[in-house]
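So, here's a batch of structures to check.
Please treat every number below as a calculation from the coordinates, not as lab data. All values reported here derive from a predicted model rather than from experimental measurement. Cβ atoms are built from the backbone, for glycine too; each structure is taken alone.
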Structure P
Amino acid sequence: MLAVCFAGALRRSELVALRLEDIAFSEQGATIHIRKSKTDFQGIGAHIALPNGRSLQAVSALKDWLHAANIIRGPVFRPVYKNRVMPRTVDPYLVSRVLKAYLKRANRDPALYGAHSLRAGFITSAAEAGVSLERIMDHTRHVESRNVRRYVRRANLFRDHPGEAFL
């Protein structure tokens, strides 16, 4: 769940609304149809690419979950109760709780992070890797560049620093 949220730069509401019918798997990874989002005022929806990647392998993790949970249609991310996968979607706040549990296990302060940290982390990581603002916005579906620029600015504090030549 966390890998898909990060790789898709998804809002938690988009993640928990994801249905198996919204995913098309291919050799390149998966295409996800986001039916509704915070900035989609006309309800058009959007498609985003989810590459498997060399490190995170979010698509492989997603396929493993779908197989283990025996999900053939409906909500992708579901609660597990007494070793049974329930037929409904998870509560959006579970995303933060799961993230915080993993952060605690990694000796990180969970109070500093929330579900939005996954989306913000994708943006920051993409900017650090030199991805253009436009490509980042294509993937994150941001309407306003100023909302993305603060993450990009933070990631690029030392890149091409104006004082590098004389300080």
Structure Q
Amino acid sequence: MIRTATPADLDAIVRLHTEARATYYRGHLPEEEYLGAGEVGRSRGGWARAVDRDDATVLCAERDGVLAGIAAHAVRDGRMHLTQLHVAPDRWRQGVGTELHEACVAAWQRDGVAEALLEVFVHNTRAQSFYMARGWAPDPKHPRTSDHLVLRLAVPAAVRA
């Protein structure tokens, strides 16, 4: 089930986000930068603001009443950004990420969004493969930041029945 996040989801969101980030940052960044108390606190503040904002969307994917994945998107600098999409590692390859991605794309289609951007850690090849299989490609204007690839999706028009 995909649903909109509420403030009551914050603890579970931060746990899942921290666990997921550790899988791709481990071995590439100092542990303090993704598991340290300061970073977890910063993450909690960011998620709390996102859940509370009217101009951002945070989605939760539940399986058996437990948070299995999260996604967030918002307009920044006049462009839609998929700012987060994380799946609990024990739920990988079970369709959770695909459902979250499809929910984001459907929302963008309803809102008339023509394209979206995201940034993915350069060493996170699993995520890069996931996004590219769904039509994302390097943004021709800004294909990379210092340690992230910038990907762009031409949002397909909604199919009208």
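Compare mean projected area of the Cα convex hull in nm² across structures P, Q and report the one with the greatest value. Write out the running numbers ahead of the final one.
On the way: P: 12.1; Q: 10.0.
When mean projected area of the Cα convex hull in nm² is calculated for P, Q, structure P comes out on top.
For mean count of other Cβ atoms within 10 Å over residues 63-70, which of the structures P, Q scores highest?
On the way: P: 12.4; Q: 17.0.
For this comparison of mean count of other Cβ atoms within 10 Å over residues 63-70, the top structure is Q.
Comparing relative contact order in percent (Cα under 8 Å, 6 or more apart) across P, Q, which structure shows the greatest value? The partial results should precede the final answer.
Numbers: P: 24; Q: 19.
Of structures P, Q, the maximum of relative contact order in percent (Cα under 8 Å, 6 or more apart) occurs in P.
For which of the structures P, Q does the calculation of FRET efficiency 1/(1 + (r/R0)^6) of positions 15 and 111 (r between Cβ atoms, R0 = 30 Å, to 0.05) return 0.50? Before the final figure, lay out the partial values.
On the way: P: 0.90; Q: 0.50.
The value was obtained from structure Q.
Which structure, out of P, Q, was distance in nm of label points 7 Å out along Cα→Cβ at positions 23 and 39 derived from, given a value of 1.6? Kindly include the intermediate steps, with their values, before the conclusion.
Working: P: 2.5; Q: 1.6.
That value comes from structure Q.
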